[in-house]
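Next up: some structures, all given as structure tokens.
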Structure P
Amino acid sequence: MRIGISNFPTDYSMAPTSLGKALEERGFESLWVVEHTHIPASRRTPYPLADELPSIYWEAHEPLTFLAQVAAVTEKLRIGTGVCLVPEHHPIALAKRVATLDSLSGGRFLFGIGAGWNAEEMENHGVEFKDRWKVLREHVLAMKVCWTEKDAEFHGKFVDFDPVWVEPKPVSKPHPPIFIGATSTWAMDRIAEYAEGWLPVQIPEFDERLKLLTECCEKRGRSIDDIDISVFTMIESQDQIAELAAKGVNRIILGLPTSDENESLKVLDSYAKVVEWAEEV
């Protein structure tokens, strides 16, 4: 079992170079950071988790830039987006940025993606909220072409371009693994169709969704064993890790609160037992 860390990095939290070194020194396998290009001042779309939206949602650094600094001072630590809001980017430009980060990091990038929950945020990028998953799908398929073909072209409803040359190609082959960060019933078939991993928060319906994902994979001629399952959760015991491993989970991602370096290091040190437990599972 691999243990990762997720974080909302800001100007007042632990610097990327310090954080990367601290994680690698303590045996963590990966770092996952969030993305919001902005947060609309409108509160038409309610925050799903509470009445008030925490300020870290609009204060968080741009993830690929942050992760590039992490990669520069580490050797083994994997770096990922948890998640990148793919519909908010042009697929050719995003394909190049992802491939560049994967290349510069020696193939350590994990591409966690999602469609977003804030309707106004999508609209500011010219995407209708109802279309966000359709747009995401075409963007992913177009990026895969950019990553794997010399004369890359794509013709869809939302993305359309004639042959282009997009370099560098990623070090990861055929491309960085794509993890879909969603837990809806609809998301399971999306994972089976065009992703390599599932990146859920551990919800009460986890077992039910896992069964559905297995069925969706079988319908598409894939095996659930081919899906890298990484779960955002908190760990109370080694037995909990063993239970998740038995269900096919390969990675547990623990949350690191947005705080200064001293407080962040205290939290990371408190997770030492989880890293030790995971090594024995």
Structure Q
Amino acid sequence: MSLFEERFFKTDDGLTLYCRDYAAPTPSAATVVCLHGLSRNSRDFQDLAPVLNQHFRVLVPEQRGRGRSAYDTVPSRYNLMQYVHDTYAMLVAFHCERVSVVGTSMGGLMTFALNALHPHLIHRAVINDIGPDIAAAGLERIQSYVGVAGPFDNWDEATAFVRSISQSIFPDWQPAQWAAFARQCYVEQNNQIIADYDPKIGEALSQQDTGAESSALWSLFETLRDVPLLLIRGALTDLLSEACVQAMQDRAKRLELLTVPNVGHAPMLTEAEVPEAIMAFLTQ
């Protein structure tokens, strides 16, 4: 028996998007929404979601152009605010009036915007290795591989590639972890291994005005000033600077910081003691 129900919902512009729905363990259980990063999918939370599901209903949507969600024929709609509108459409469809959120990277930025557009929706938020100031080194690294990886002839090739671009992020990982990670990032299709996202999602990245974007993101982040926040930072991250963390702490009244040792951008949230810390924060 599956731990989750596979659900689909329609967006305002007619796309069909996918979500994993881990049913509430009790009738009164609150809901947690897990939001993945730019080129990722619901499998990023396949280990954390069952832990959270001990206390919560857990929804893990896949944004348009990722995983089992439909690809968009208009690449300009691959943008942060569209993903936020899509996610809110899901919450309405699934009758969720108040939720906590776990947002990794892009999912963290979505959390800022979701709260700005829908005040009082978010009860608590876990922000995984992202802030309003996105460090240039990390952004350039992501731009270098999004939309250009593969296809690969077999899983060994795919694993070798993902290891080559991520070795500095997870320096302690063993071969089995790299093999498992490849299967989170890629899928098998027509006897080839391909990235599990529309390559066109990366087009908007190359057009970013990081200065203007940072100003807008700070405005969105500041709407979370009264919301309890757990900011998770990989000690080796190249995307979330210590200066940005300090500025976030200065502006958010209820922000806790958890640093994950010897991991870069972004922690998988399965590292030692991290799931327990997230659960303790969400159940406070």
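Determine which structure produced the value 0.60 for FRET efficiency 1/(1 + (r/R0)^6) of positions 43 and 75 (r between Cβ atoms, R0 = 25 Å, to 0.05), calculated from the coordinates; the candidates are P, Q. Label of the originating structure: Q.
When FRET efficiency 1/(1 + (r/R0)^6) of positions 115 and 243 (r between Cβ atoms, R0 = 25 Å, to 0.05) is calculated for each of structures P, Q, structure Q comes out greatest. One of P, Q was used to compute semi-axes √(5λ) of the Cα gyration tensor in Å, for residues 59-186 alone, and the result was 29, 17, 15. Which label is that? The structure behind it is Q. Out of P, Q, which one gives 2.7 for distance in nm of label points 7 Å out along Cα→Cβ at positions 3 and 203 as computed from the coordinates? Comparing all candidates, it corresponds to P. Have a look at P, Q and say which one yields 2.2 for distance in nm of label points 7 Å out along Cα→Cβ at positions 35 and 227, as calculated. Of the options listed, only P reproduces it. Once mean count of other Cβ atoms within 10 Å over residues 107-114 is calculated for all of P, Q, which comes out largest? Largest one: structure Q. In this comparison of P, Q, the computed figure 2.5 for distance in nm of label points 7 Å out along Cα→Cβ at positions 163 and 267 is attributed to Q. Can you spot which of P, Q the value -10000 was calculated from, given it is helix-only ellipticity at 222 nm (-39500 (n - 2.57) for each DSSP H run of 4 or more, over all residues; to 500)? Going through each structure in turn, the value belongs to Q.
In terms of distance in nm of label points 7 Å out along Cα→Cβ at positions 27 and 251, the structure with the greatest value among P, Q is Q.
Bear in mind these aren't lab numbers, they're just calculated from the coordinates by the rules spelled out. This structure is a prediction, so every number in the text was calculated from the model and none was measured. Cβ atoms are built from the backbone, for glycine too; each structure is taken alone.
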